[in-house]
Structure 1
Amino acid sequence: MIRNSPWWNRDRHADRRPFLIARGRIKAAIRAWFESEGFIEVEPQCLQVSPGNEAHLHALATDVVGPDLSVKRRYLHTSPEFAMKKLLAAGEEKIFAFTPCFRNREHGPLHATEFTMLEWYRVGASYEMVMDDAAHLLRLACATTGQRLVSWRGSVAVPKGAADRLTVAEAFSRFAGIDLLATLTEGEPDREALAEQVRSQGLNVRPDDSWSDLFARVLAAKIEPKLGVGQPQLLTEYPAVEAALARRTDADRRVAERFELYCCGIELANGFGELTDAVQQRANLESQMALKEAIYAERYPIDEDFLAALAEMPAASGCALGFDRLVMLAAGATHIEQVLWTGAA
């Protein structure tokens, strides 16, 4: 790749073209697999009333001007989740989408402001089933390109067979020596109990750190780099406080039906057993927006139609997978820009 040249430079494009051709082949294979499973492909609109309500995700906003010159604030979604769940409420049962998504403050080898999300939902399915879907899609992508060994910055994994499963609590114990469940209750987590354990591992604890800040710091520093090394790995049973859109597990109300798929230390997918309790969902989203306002001095609207749709939405599980990252690993690319057809404006 020629540095400091535009993405449309002929030589630079020639270097990227094999990755882009692989991208198309992977997309075709995935689309064919979903259709063989009885899924319908849908096309969620990108402009929404709310971009999503996760505290640490940042959206792009625009004003929509009507014929009468009225102005409505709209957002480019950070995920098609709200729109796709409304389709489940409308009666769809197995849907998938390749959707452009947009996130501010994100740029680097694994991040682009505009990227493609592959998202799918199964009505009446356990979240273990969509875990299996996610692991299968990684194997399918690698089989499509003939990649038998996946590598990223010195880490190697063989995308063959079932992905290993590890709970978040097991990961904290194994890789960081922290008893995470001891800091959790069904109510507010015990910040001081976690802070004491984090200090014992030599990590910094700031006076204004919340429980979630400490959780994220340990996850990033001690755990994520070791996940999916050797073989793909599913990190399961996230603390409920870190799973605003997922239902709690029956076995332990401190944790929720949320998982992430990792390969070579890279997070590829994030899935849930979907929360359909509108009262609890509102409380979770309001809590996330209160946190966002406290940290970033901004908040996004709550999508009232989404909450209303939850009353009609059946039990379901779903997953969002970073398609560009999947292509990177399966095609052997080293930077997300190598697998994007055009550069940013």
Structure 2
Amino acid sequence: MKKIEKVNLPALFAAISEEASLVLPVKNGGMTNFALWSEDADVDLETLKTVKSAKDAFFPQSETLYSVHREEGKLKITRGELMDEDFVLFGVRACDARGFEVLDKVFLSDPVDSFYKARREHGTVVALACHAPEESCFCTTFGIDSAEPGADVDTWMVGEALYWKANTEKGEALTNRLSALLSDADEKAVEEEKANIRGIMEKLPYASLTTEGWGGDAQKEKFESPLWEELYKPCLACGTCTFVCPTCQCYDIKDYSTGEGVQRYRCWDSCMYSDFTMMAHGNNRTSQMQRYRQRFMHKLVYYPANYGGTFSCVGCGRCVEKCPTGLNIVKVMKAFAEKEGK
């Protein structure tokens, strides 16, 4: 276990950025999101949850896959560049760290997504335990410990010091590189902090929320439930829930003219949109109820059916906070639990 005083964190950030890009929570315009560190950046490690999740670092909101242009009468294709430089993603919470594992199962399974794979290989994740979990949090429902994130490096902010523990080879390499700034520390303060965090989680409103009745074996039962017809009606199809979610992985691929050629790019998409998966013959989900059902069936049934029981939700609570009509995953789970007497 290592530690560094909070007043020395700017020196730590500067040291990290000497050999790798540093991405961390930065406040800009009153909102906190992950961004590149600079000396004048307003670093914000106090805000519990960034507006968007940290998945942007590995699965960007938009990226160029390849470009095509004419050269000497022939078409030339240039592939988008793969990440080839190391970077450190600092200040990730436990929910977002687990979100990377959910994305890994999709993008690192055959056929492997080379763009995502390159970023994962070059990225080192430094997680920050949640000192004060909020009422919208329910990560424990999915077996996540906000007191011990389990990233390459886990950190805890206790008093006026940041405590530091490496968990992987990447984490050890980063720790060794920063050894001049880190000093040895007693784990007692961290153990007390962990107990405090877990104590808070036990008292939150959704502490009793359970995945009982969900999973890969519940496809027919849940799909045919009449509850969906009642739940979906206030949905605005705005897609906010999908864009703030750490685990949503749907994307669209489009071409556009640059005037001198064509660029093909991909960007995040949402299963809540009426034109999602639209093809020449139409759309296979023609109503908002079907699209609403698809989102939560994927999180709680289809994904665990395909990936060994792992749920595609990490209980971060962003959809709870951001949905303008309160139609979040907690409401769905509680409605089914009430109907089934669980």
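We did not get these values from a lab; they are worked out from the coordinates using the rules stated. Every value quoted in this text rests on a predicted model; they were computed, and no experiment measured them. Cβ atoms are built from the backbone, for glycine too; each structure is taken alone.
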If we compute distance in nm of label points 7 Å out along Cα→Cβ at positions 51 and 219 for structures 1, 2, which one ends up with the highest value? 2
If Cα extents along the principal axes in Å, for residues 75-186 alone is calculated from each of 1, 2, which structure is the one that comes out at 61, 39, 20? 2
Read-out distance in nm of label points 7 Å out along Cα→Cβ at positions 307 and 323, computed value 3.2, structure in 1, 2: 1
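Name the one structure among 1, 2 that helix-only ellipticity at 222 nm (-39500 (n - 2.57) for each DSSP H run of 4 or more, over all residues; to 500) of -10500 was derived from.
Computed on structure 1.
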